[in-house]
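Several structures are given next for inspection.
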Structure P
Amino acid sequence: MNHYLKSLSASEQVGAMFLIVFGFLAVCSVVTILLSIRDQPDGPVGDARRQVLGRANVILRSSWLMVIVFWIGWLSGQTVATVLFGLVSFFALREFLTLSPTRRGDHRSLVLAFFGVLPVQYVLVATRHFDLFTVFIPVYVFLAIPVVSALANDPQRFLERNAKLQWGIMVCIYGMSHVPALLLLDFPGYSNKNAFLVFFLVLVVQVCMVVQYVAGRRLHRPPAAPAISRAFNWTSWSMGV
């Protein structure tokens, strides 16, 4: 089997990887559906099982979404993949900001984030200026955002508002832009196989989530921050890492 996979071209190896991942997710989805249609007992036991199945469905949906987005990006080529993840960053940042109330004084900063920072970051990725790509947001943008916000003449909760926007930019734009950057990296002897780097990234994140959740359910340790998440504790986190 290993010899056969090595005999395939780079594109065929990536296609086989996606085929295996889709098959695995399909099997997990079928098993989850079969378990959900079974009659669950009443009482705490049934409630616990339904909660576990609900959590499994959430993980499966997020896994399907990520894999499909990555598959479309790989299938469509580097330029389309960069644009696709740029759109994902746009909607992710918009969703993030709906959870963070803004004021009228934030209008200029929001325009800068959505229509200035986001496209410039992905243009740097597309043109492979990785040296500037790595410092553009954490250095230059983080200096520019408070200045633009101060020019709006709204000092109320100034530091809090800027910190929220900077964190949203860091997670939704800077972090997400590393995915197409991985697809564009050029490693000697590793041509056209960059999709494996993205697959490894997704695999690490998803396995960490599953292990942390299962360990948290089995070990019954007290949560580290119950007001934030009742499922997070240091033991399950260390096992996930």
Structure Q
Amino acid sequence: MLSVERLGKSFGSVEVIRNVTLTVNAGERLVILGPNGAGKTTLMRLIAGEIAPDTGHIRLDGQDVTALPPDARARAGLGRGFQTASLFESFSIAENLILAIAARMNGARFGRDPLKSHDLRHRARAAARQVGIADPDAPVASIDHGTRRRLDLALAMSGGAKLLLLDEPASGFGPGGAREIHDLIAGLPKHLTLLVIEHDLDLAFAIADRIVILDAGGIAHEGPPSTARPVLRAIYDA
């Protein structure tokens, strides 16, 4: 599904990502762990197309997307979760989803006002149900943090994403939030591939099929969750 080959990125004289090679298989939940400054978010931004690598290649479903901008990667099946800045606060949950779906499906086919499309409204309500949103007609400005996280996921999936990037999905939740995120991720379609950065180790180990540990911009470990804890202890105790 995703192939990252010998990826490198520096900012000035600081090498943030160095010679990273990894794959994410279709339907897999891959979690990236590592200390602050390890390069996790930079790697995610490189994969999303938000910044360009200095070296290496990124392939999505066999297509080389290294030079493609984020919108082209989205059309190729890459979704980026928890990008709340793009929400229309005065619109309803369903209306936000309608606009997102129309934008990713060539909105011209739905007429001048996609909000009037019965097909899009049906798709939006289905997307809301898929992530457990009870009231898709609620204004975004009125919803709580948990529902906002669910909407963010629905927006990321609305364009038919095959691979979903999630950067710290439990961030901002209080006690019990990790359990809510765990249940939400566990309820996602099994064919959906996930690449997740998460600092909550209990959550990371609960959702991961495989774990990659980054340290100082390079891969320090890759394997099933059962093999990762000793490596993490060695890094954090160093």
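Every number here is computed from the coordinates shown, using simple stated rules; none is lab data. Predicted model only: the values in this text are computed from it and were never measured. Cβ atoms are built from the backbone, for glycine too; each structure is taken alone.
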* Structure fact -> One of P, Q was used to calculate distance in nm of label points 7 Å out along Cα→Cβ at positions 90 and 122, yielding 0.6; that structure is P
* Asked: Suppose you compute Rg and Dmax of the Cα atoms in Å for every structure in P, Q: which one lands on 21.5, 66?
  -> P
* Asked: Where is relative contact order in percent (Cα under 8 Å, 6 or more apart) largest, in which of P, Q?
  -> Q
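Thinking of P, Q, which structure, once helix-only ellipticity at 222 nm (-39500 (n - 2.57) for each DSSP H run of 4 or more, over all residues; to 500) is computed, gives back -22500?
P
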